[in-house]
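As structure tokens, here come the structures.
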Structure 1
Amino acid sequence: MRGIIFITFFVSTLVGMARTITGFVKDEENNPAEFVNVVLLEDSVFIDGRATDKSGAFIFENAAVEVNRAKISMVGYEDIVLTVPADGNLGTIVLRPAAVALGEVTVNHLFPTTRLKDGAFVTRVENSILATSGSANEVLSQLPMVNGDNGKFHVFGGGDAIIYVNNRQVRDPNEMSQLSSSDIKEVRVIASPGAQYGSNVGAVIKIITKKPAGDGFSINASTRQKYNKWYASDNDFGLKYRTGGLEVFLNGYVNYSKSHSTEDYDQTTYGPVFIEEKSSNPSYSTSKNIAGKLGFNYLIGNNHSFGAYYQHVYNDFHVSRHYLDEIFENGTLTESSNSYKKGQSKGKPNHNANIYYTGSFGKFSIDADADYIWNKNRNENHTYERNLIGNDREVSTLSTFRARLFAQKTILSYYLPKGNFSIGEEYTDSRVSTEFHNPQNIISSDLTEVKESNLGVFAQIFHKLGPVRLSAGLRYEHVVSDYYLNNLFEAGQSRTYNNLIPSLSLSYNRDDLALSLSYRRMIDRPRYSMLSGSYDYVSSISYTRGNPTLRPATLDDVTLQASWKFLLFLAGYTYCPNAMIQVNEPYPGDPRISVFTNINGRRRDVLFLSVNASPTFGIYRLSLTAQLIKQWYRVDFLGGPKAFNTPQFIINWRNIFTFPHDWGAEVAFWCRGAGDSMNVKYTRARTEFDIQIYKKFLNKSLIVYLVGVDIFNGMPRHYELYSGNIKMQSDLDNFTRSIRLTVRYNFNFTKSRYMGRGAGQSEKQRL
């Protein structure tokens, strides 16, 4: 940073007559406009350029004396060209939407809504067809490079995404259904997050809303009813009261669902005894979820904000499974059983709390967060086995899962003349235990516990040189993971890690063309359930178990992104020397029983490509995506390596229509072809065909959606898993074909001002 300051001073001294050019940009609603392009020109020749910050401000220090014009532009708004005054102060500039009238429908820019900017795919939702799509869930599901629903989304080339709304991390997936698409300003999709995020954060989605206005009470409520042989209901509501800088909010969620699935699988164990197991497992489950959140937020002027919230969650899950199992040894039937299993999982009231402060002092800003999570879940299962050849028996298991997490994170930022510099620290302390009991002593009872602390420090710098932007970051993590078995410390399973995690990104933006090249390292740490040493009983021939010796996987990723007009392109390559894979292993002492667990496998290389075209034609928006995932991977099978190199092709075709009188519709088709992933061969393609229509009432406060999901029931999964001397073939059908009716109502609804970013994101994903 000293070098930058020195160079800036030196250049300004040489120029002598250089000056400072400043200004503020606002939208048509008088709200600060962030990420607006400001370009300095000598007549029509480019001299310098940058984007406005979150306050809508821009500053060019030591601008060349040749500069005489400034161009302000943003997708969806008219370009503004101004003459630069002698004092360099352009004052306040107000954007004007670009609109084209189409009969009774007004569509405020027919051009592509998504572009690559500073290494992120930025979609301008405001004044676009996307603004009428419904909720934030519908907006994200229609974005290029994004797949998912109901608050859980995956970014192609990045992985599972954490979601922010106005720099506040979304913890409750139901919040996405409460956020109306008409209140979203833009969405930024980051496939290669920087050093300020946790080491195993694969991708980040940032939602920026329009500035809320209006005091008083606001109400939002929605209900979603689904039917696919059984009935399911999702209901949520939000109450908010705002006066001056104070905001108090209350959110609630109630869910009930019943589902059915069936799985048929054959498992073959090759060895001195050739064992073939055939099983058919239909299952039925019901779940109830109740959640409530109460919090407040307080603004002090425009530069300071603090707040806190508390969330209470209760879960109740019941499952019944029917097992029809046959075991053949060297071709002879040795066991035939008809088993019935009843299971119950109850989440004792789970607690989640957050407190935050954010503020700015001139060119300095600070963000501080602290989180606390306490979870307890009790799982009870009873299996009644009726063996047609051998003896009958009853097996009962009881497991109790407890988790406590404290996380704290602080970021200090300083705005440089052409960028910013950030430093920060993040600390998490976790205590996770699993207590397992089997009264029949078929499986030994035990108590396993993992105590883990993670201290991370990081620095990141952003700097712009004309149309080029450089981002570089470095994160250091010191992790101490202590493993306990029956309250005794186990040195062999305990670990200490010291990791350096670099990230580097170079991007170019000019006119319709944008390019970005990035490199990052990730540390994929296993979930705590994957570290448990306890066996868990599934059936007489199948157990599950964690692996206390499982190591984190290290990934090095290079990603190239580009956008031109309505075309988006992404290509990436990932190298992992110790990928975590799921395997079936023989149970010690009884090879007929297979144990499903996780191990560190061989080196894995992955190439991924994606091309998207998203043009808009009046009331019609097309989004067509073609993707390729190609891995190079081998596993040990029957004493030698077996290759898993068959690529997978993905097609996503969405057709969105906005009709007069507040009607809308969408027709979508998705297909994922056969191919390999890790040590799994998917033997058949999966397809999904969806149709949605919606209508807005009461001045757009009430919206009704009718959706047909997976109309042709094309989502059953067929795969083969290979490991060691075991091959498992599975046909799984979750009966996803359904019809959904959703009703959402907003009264004076405004977006929350809560700005807590949260801490310990990567650790929370492991619970």
Structure 2
Amino acid sequence: MKDKLGRYRKKRNFLKTSEPKGKISKTSSSIFVVQEHFSRNHHFDFRLELNGVLISWAIPKGPSINPEEKRLAVHVENHPLDYADFEGVIPKGEYGAGKVILWDKGTWEPLKKNPSRALKEGKIEFRLKGRKLHGVWILVRTNMDHKQSNWLLIKKDDESSRKNLNLIEKRQESVKGHDSNIHFHPQLAERASTPPKDPIFIHEIKYDGYRTIARVNSGVADLFTRNGLNWTKKYPTIARALMSDVDETLLDGEIVYLTASGHSDFGKLQNAIKKGDSENLYYYVFDTLKLDGVSLVNIPLIFRKELCKEFVSFLNSERIVYSEHFKNPGPEVFEESCKHGLEGIISKDATSTYFHGRSNTWKKIKCENNEEFLIIGYKLDNNDNLKSIALGLELSGRIIDVGNVGSGLDRESRGKLKEVLQKKRINKSPVESKRNKEVTWVTPKFYAQIKYTELTSSLKLRHPVFLGLREDKFFQYPNYSNDELKTFLTSPNKILYPRHKITKFDIASYYNEVYPLMRQHLIGRVLNLYRCPKGVGNNCFFNRHRGSMKNLVPIQVKNQNNFTVYDLKGLIYLVRYNALEIHTWNCSKENDFAPKEIVFDLDPAVSLSSQMVIEAAFEIREILKRLELDSFPKVTGGKGIHLHVPLSAAYSQPQVYDISKSISLLIEEQRPQLYTTTSRLKDRKSKIFIDYLRNNFGSSYICPFSTRANESATVAFPVSWQELNKYDLKDPLTLMKLISKAPVKHPWRNYWGLDQRIKIYK
């Protein structure tokens, strides 16, 4: 019996090529594939499954969907069915050396005749159902040059044919399934108004494009946005150019649209991607993070760039460009870049390692003000058309309302934005804003690219112009990998809860997961810490001043050196300093220490049952409701309960303290046999102490989601009223339970969106 794959195997050394050796087999349906082959003679391979193999033709110009065009198809050796999924690089020196792209794949069905007989007779008619190719086609053998191997591939004139469309140019992307995302945090540059003068910095041109991480592995290239979205199919020419026969390699760079003058243009980049036009797209590579399977993130930047330049040279493609750097003084490079109409420069510490996240070792300095802002809302005109969008700026862990933009919005972008944003509508402002009635607010997710003249001292944009929607990224709270967490910690394996063998790393991992829920209770607040350097129960102490904790942000309060944190990294640093309890003030410096909430600390006597304390919380809830104040319960990790009351207006600290005291006295007056506002222990027997002193200036309370310094490793945790009704204070929630299953939604729905104001009752 003749070996149908004999010619195929004879031509290949499977010790060198990653092509499948394959065997004769059959699938449940008849498949077809088209592979673009960048060999010495560029062509397309057209393959039909028949009798357990892929019958194959090489088509120099590729298939055409124009019925008037006949494409030469050279009959070549059969290929194994395994080849239908092959995409990669055939090594130099091997048969067919070069890149192979899986251009199309689907199923086919023969028409009119038995397909084996039709092939022998030299004419076969069939229907294709692929990702790109559809409808009826004909393969017919010719007598050109008296070669039996020469055939013609012809498209039948039907509903899927097009006379004026070059599908090869229009649809260049691979149809092979690529990884859907990547868990990678690129290094981000801090904004700076002037370039650094320190000679340790080198300087690169800043390009106005899409930040892109490229991963090349065994001949396959994937391209990811800075948020980890796979955009490989949006950049087919870039992906092809990157394909090389190397082990996992990670590149960092920017995909740009270059104008005739050599300038990057963000607006034209968006239009090019939308239209599938890749003619003017280039990938400027400025860093290499992994090369041939070896991580480079811990070596100095200047050496990474040398390796980056070598790899780009190895790729030998005009589409992949090495981003050169300059060692001249920063101000000089910046001046020259602005003189030539460029966007600006990125200044980088040449000795720095790669940092996953924003770092001051990279600084961006722009010639003109051109930034991305969060979309936080929108306005409609009298005809229900989008008039403008409201913008927010991320600053010190908060989102600041910086105004509206309407200029630059054309009819298409207005319609698209309205459709997208209406699906994200929320009732209350997601940021601190005084214009609640003017704007339809949305959940912050999308970014807009904005050009503007200045950001005023009151943080408002002047003369903003909308340039485009940033589809390559979306707003999300940070989350670190395990390796990244360990870089922030000293002694990550140090045990702080001996009974359960809970380590620093375990605590950091928990905060890493709950940070999106915890952040608004924490960010910018003055903090007090309960630290246990030797673990729970061993020489623990309260820490109210910054002291030697240099990684925390200082805040001066009445000549006292207090501290706060503004991001997830700051929270992880608290773990680094062995903080087992995080206590917060009810205010922050940013709003002149105006309280954001009132907290009632219900501290019960030991003799009271869990059920009695919970019933008391529900009773106080009703009292507060009569004062038109909604409250939210938090179990403290012990026997007590905190009731949090959010405030929307800016009241002074004395006002909030006085009202909290008045309400507490009112509760005591109504049931003196159960409640007391006296802190003396002898007066608290069989009663619940309502501690309103937590609302005094300089006082603090346990932060929601904070761990507690006890042997059981309990957690101060917000709960809904429904959950509280079922809760057992004698069996509190522990860190062990939350490490395995951290919550993804905050139990206090719309806590910060409530419009609550203090009312004085006589």
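Please treat every number below as a calculation from the coordinates, not as lab data. Given the structure is predicted, the values throughout are model-derived calculations rather than measurements. Cβ atoms are built from the backbone, for glycine too; each structure is taken alone.
At a glance:
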| item | result |
| --- | --- |
| Distance in nm of label points 7 Å out along Cα→Cβ at positions 234 and 706 - structure with the largest value, from 1, 2 | 2 |
| Structures 1, 2, by distance in nm of label points 7 Å out along Cα→Cβ at positions 114 and 522: label with the highest value | 2 |
| Structure with the greatest value (metric distance in nm of label points 7 Å out along Cα→Cβ at positions 130 and 346, set 1, 2) | 1 |
| For helix-only ellipticity at 222 nm (-39500 (n - 2.57) for each DSSP H run of 4 or more, over all residues; to 500) computed as -6000, the structure of 1, 2 it came from | 2 |
| Label whose coordinates, when distance in nm of label points 7 Å out along Cα→Cβ at positions 514 and 698 is calculated, return 3.0 (choices 1, 2) | 2 |
| Relative contact order in percent (Cα under 8 Å, 6 or more apart) - highest-scoring structure of 1, 2 | 1 |
| Which of 1, 2 leads on distance in nm of label points 7 Å out along Cα→Cβ at positions 34 and 562, largest value | 2 |
| Identity of the structure behind 6.5 (criterion: distance in nm of label points 7 Å out along Cα→Cβ at positions 162 and 586, calculated), options 1, 2 | 2 |
| Volume of the Cα convex hull per residue in Å³ derived as 155 - corresponding label from 1, 2 | 1 |
| Of the structures 1, 2, the one that 11.8 was derived from, the read-out being mean count of other Cβ atoms within 10 Å over residues 82-89 | 1 |
